[in-house]
Structure I
Amino acid sequence: MDIATIIGIVSGIGFIIITILMNSGLGLFIDPASIMIVVGGTVASTLIAFPLSEFLMVIGLTMRVFIFKIEKQQDLITLLVDISNKARKGGLLSIEGEIKNVKDPFLGKALQMTVDGVQSSAISAIMQKQMNLVEKKHKTGIRIFSSMAAYSPAFGMVGTLIGLVQMLASLDDPSTIGPKMAVAMITTFYGAILANLFFTPMSDKLKLRSEEELGNMNLLYEGVMSIREGEHPRLLEDKLNVYLSMSAKVDKKEGGDKEK
């Protein structure tokens, strides 16, 4: 569970509600017709812009914004160095017992191909293909969220225009001008909230998730190829340490200083 995402959404909604309650009631900001225009129009435009299969894929990607578990790069490096040591001492067949303990299917499949004697070029091509598919999937999700962030304010304006037309059509009754103007502006409010509190932040968070996942996959790719080629474990570790984020490098350095 991504605590930062939960805190951000809850606090954002909370601040908006508190601000409304300081000067009026929530009922003033609830209008089913406005919600239908903004939400329905945004979904409709997204369906026009993207195939249904890609639109439905966003449901799963939305869950990754809230629930996302990824192994630490330092743990992956430690695992790959251990496997490399065993492969160097006992040959590639000696690491077959380690495969069942590997949680990452991307790494498990690559190690199995290595044990089976698949050529390095074939392993490389398959792993890169998998990475490309993951990257493509994430880019599609990011594009959809970014598009929805653009559509929702636009339909907020559409709702406002509809409300203004209805208001102008009833100018002969001054008592209805105020309420109808308020309803007209609410659609713009809904569009701005959806775009700036949900769709744009979700797009940005998915970009971060994509970078993290692809970073780990590239690290695993380098590790597997080094093991397949029989490189020295120490050289392997030095190569993989390049992938560590700055925070991870700091933690590793502090850990080493404490051991001393």
Structure II
Amino acid sequence: MAIFANKVQYTKMIFHYHNTPIHYHKQGSGPAIVMLHGFLESSSMWQKIAAVLAKEHTILMIDLPGFGESSMLEKRHTMENMATMVCELLVLEKLYDITLLGHSMGGYVALAFGELFPEKVGKLVLLNSSASPDSISRKENRNRALSIIDRNKDAFIAMAIGNLFNAEEKVKHPLAIKGLKNEALHTSANGVLAAIKAMRDRKDRTAILKNLSCEKHIIAGSNDLILPLEDIITLSKQTKTTLHIIHSGHMSWLTHSSELVALLQGIV
């Protein structure tokens, strides 16, 4: 048991899925919000946000396979097998009609969940994420990353996390960025490789997002270096998904947490 700054308690738990230990945290009570972290992150990214939302909600923060304290499901992960794992955990926890909140890669998993189990989703919130697949150039960058990791995983992690922040954010948040890098360095090379392949090979879920009948939101950063705002604006129009813009980069949960919490309180 641990306690956040505002005294909301959370419980660290383990779910054994296909003989694989999946770690997650649960706190609060009320309508459920399931939080899925991004690439090179873990459930710890949600702590400040969860501590506020847990006053009125049940919060599940999951370490996706290969990240945080969770083990690998298999050598090659997919958005689908991670989404199925999340579904099995919700069955165990007896949680229904959830709000599904996913940051970046977590949003890709959330979309796969929405495709496979649409009846379980009451609200879908994509944070600095997209339903679009990787472009050809992005796939090529993923492939180059795979070869770098084989040679020097730690150098890749430091570079990859640094690239998520613009120059102004790096000046304002050096300690938080350093902490994020230090945590990510504990991720195994196999976990990093599996996630990169899963992101590279994920399908286009634009039509899935458009056809989902649940309440849908995209939270985008106006200065996101990974997902250009103009692309997200187009996606929101194509899929009839409500768009919210924060004047942040890709890591809005870290650089603009107070603004994000206020926005989420209005959504969930």
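A value of 27.0 was derived for mean count of other Cβ atoms within 10 Å over residues 102-109; which structure in I, II was it taken from? Label of the originating structure: II. As an exercise: relative contact order in percent (Cα under 8 Å, 6 or more apart), calculated from one structure in I, II, equals 30. Which structure is it? This value belongs to structure I. Structures I, II were shown, and helix-only ellipticity at 222 nm (-39500 (n - 2.57) for each DSSP H run of 4 or more, over all residues; to 500) at -25500 was computed from I.
When Kirkwood radius over Cα pairs in Å is calculated for each of I, II, the greatest value falls to I.
Using distance in nm of label points 7 Å out along Cα→Cβ at positions 62 and 94 as the calculated read-out, with 2.0 as its value, let me know the right label among I, II. Among I, II, the structure yielding 2.0 for distance in nm of label points 7 Å out along Cα→Cβ at positions 62 and 94 is II. Which structure, out of I, II, was mean count of other Cβ atoms within 10 Å over residues 46-53 calculated from, if the result is 21.6? Working through the options, I get structure II. Looking across I, II, the calculation of mean count of other Cβ atoms within 10 Å over residues 22-29 that yields 20.4 traces back to II. Of the structures labelled I, II, which one yields 47 when percent of Cα pairs over 24 Å apart, for residues 126-221 alone is computed from its coordinates? Going label by label, the one that fits is I. So distance in nm of label points 7 Å out along Cα→Cβ at positions 70 and 206, computed for just one structure, reads 1.5; which one of I, II is that? Label of the originating structure: I. For the structures shown (I, II), FRET efficiency 1/(1 + (r/R0)^6) of positions 54 and 134 (r between Cβ atoms, R0 = 25 Å, to 0.05) is largest in I.
Every number here is computed from the coordinates shown, using simple stated rules; none is lab data. No experiment lies behind these values; they were computed from the predicted model shown. Cβ atoms are built from the backbone, for glycine too; each structure is taken alone.
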